[in-house]
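These are the structures, in structure tokens.
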Structure P
Amino acid sequence: METPVTESVNNNSLTIDEMSSLDIVNLMHQEDQTIQKAIQDNIEKIAEAIDLIVNKWKIGGRVFIVGAGTSGRIGILDSVELPPTFSINPERWKGIIAGGKEAMWEPLEQHEDDQNNVIQELQHDSFCEKDVLIAISASGSTPFSVAALRYANQVKATTISISCNQQSISSIMSDIAIELVVGPEIIRGSTRLKAGTAQKIAINMISTVTMVRLGKVYQNEMIDMMLINKKLVKRGNEMLKELTGISDQQAENLMKETNNQLKNAVFMAITNSSLQESEMYLHKAEGHLKQAIKSYLND
């Protein structure tokens, strides 16, 4: 078989062990230019993946991001940020990494060959056809993520793969194959570099745009964030005042009345409505605040 690009030699860095720090940094910066092209080449597929996730989410589906090593850590990192940022149930967007939670802190890359554990985890979570599996693997052939794809196909779930090689086994097995071909790394096979960065960008796009499409953002504000500490409560109050033009006291009163539910508070301030009306119109608009406000004002 032909050597995958993620494992091939980068001719531009053959003398990296002789270079100065400045020369190595410049080389890394030049090599990173391939990342944006790789993303650009996959914009339509990334958007298509988002649309599939949104459709599944609306019928109660969940998202599982599966990977090993760097790829698995990227999936976990993104997953754990979503509940506080967008107030989603952490069980609905979940990262699974080879080696379990310990692999976030320890080098347990030997578990990337474990094909049984990932299936057991998916079965434990009752993974089914209305769910979405995102398999992240720089090579596209990591046994851990490939096994997850195979199981997802068996239960007829939606499958998305993110890899850095073309026509990998992961791509062939997926409904949507995002292939971020960034070329060989400056240190052969060290996919924590360009490949990892490209994967993180793609995952950021997928999760963020999904949340926007689900009504978790108003204008460009995190209208559904969890106000779980003093900094975030202050940010929420400032956001409420900036978006609506109300006074400090009015903002404080609304936040108390809504139990720090910022979306309801903004709706009530703009429409001069009750909490009950806010909840009703937001439900009707599937959580989209701008749509809910327009609907109320047009009634």
Structure Q
Amino acid sequence: MVNRTYQEMVEEQKKGMVPIVRGDLTGKTVMVTGANSGIGFEAAKHFATMSPARLIIVCRSVEKAQQSIKQIQEETGYKNAEPMALDLGKFSSISEFATQASKTLDRLDILVENAAVAIMGKYAQTEDGWESMLQVNSLGPALHVLLLLPIIMNTAKQHSVVPRIVVVSSEMIFYANIGSDAIAAPNTLETLSSKEYCTPEVLANRYTESKILNVMLVHKLAEHLPKNIVPVALNPGYCLSGLQQAARYKKMEDEFAYTSEEGSRQIIYSAIGGKDEELRGAFTSYSQVLEVSDWMLSEEGKKAEDKTWV
């Protein structure tokens, strides 16, 4: 089992990010959420250099997606990127997105769930009534994956390929857990979302909790999906990206933060690198499979996983 100290994380960061892996995506369709900035945008650029038949750039608005597409074309010469709008803070948007995708996509080989927010401050709810970070970082991506599964499963069957579902998590999963009181509650997710439960102390760790839930989702997908579909979670490392705009950690950034491009390399590795059987249901970091935290492997951690993603 693995317990990591802050100093171990720092030392690993200072070693430098591993090189990008490359592959041929001819004929394949790739989709990246949160592709207008940060590691999502950089990953989309990397995918573009590998000649996919279609590259779906997913942002909160079509306008943002089109801006990213213009820049990708200018920097890579790739001309087959397409915009789609998705607001993970609205379940209706996710449902509409899936309906549109079912009509316009004939296959989906790589789905990258990258979009996330890091809101530091007061408790806020989405229009669906859920705490914002919980919905945007965890519940929304989970629903998005589930609604796109028919396309992904058909891709595996019709084209005899092994699609991958790539979920961006974080090394922060080693430094927190989900509260035992929330796990013991009749409905763990509703408790995690409630205003009464979300004290300032709880919200201070909400981003990390959402990333723990991302890894748990991947575990459950691997448990229930056919073997020819590979869900995988990843740690991109501590990177400079739009997420830090809400809460800057200047000293950490100056000393050892990766660029967004460097962090995006881990998205690419999880999408096209390694062996399918090794990455399926796994958590990757620095282009290798890493065992998750002691807490996630504990009886309480497994109970949390079962209660959140039934």
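No lab work stands behind these numbers, since they all come straight from the coordinates. Remember, predicted model here, so these are calculated numbers, not experimental data. Cβ atoms are built from the backbone, for glycine too; each structure is taken alone.
I have 24, 11, 8 for semi-axes √(5λ) of the Cα gyration tensor in Å, for residues 142-197 alone, calculated from one of the structures P, Q. Which structure is it? List each step's numbers first, then the result.
Working: P: 24, 11, 8; Q: 34, 16, 9.
Of the structures listed, the value fits P.
With distance in nm of label points 7 Å out along Cα→Cβ at positions 102 and 278 derived from the coordinates and found to be 4.7, which of P, Q does the value describe? Don't skip to the end; give the middle numbers.
Details: P: 4.7; Q: 3.8.
Answer by label: P.
For mean count of other Cβ atoms within 10 Å over residues 70-77, the calculated result is 23.9, so let me know which of P, Q that is. Present the calculation step by step, with values, prior to reporting the outcome.
Values: P: 23.9; Q: 13.5.
Label of the source structure: P.
With mean count of other Cβ atoms within 10 Å over residues 230-237 coming out at 14.5, pick the structure among P, Q it was computed from.
Numbers: P: 14.5; Q: 27.1.
Working through the options, I get structure P.
Tell me which structure, out of P, Q, gives 28, 22, 20 once semi-axes √(5λ) of the Cα gyration tensor in Å is calculated.
Structure Q accounts for this read-out.
For helix-only ellipticity at 222 nm (-39500 (n - 2.57) for each DSSP H run of 4 or more, over all residues; to 500), the calculated result is -16000, so let me know which of P, Q that is. If you can, show how the numbers build up before the last one.
Numbers: P: -16000; Q: -13500.
It traces back to P.
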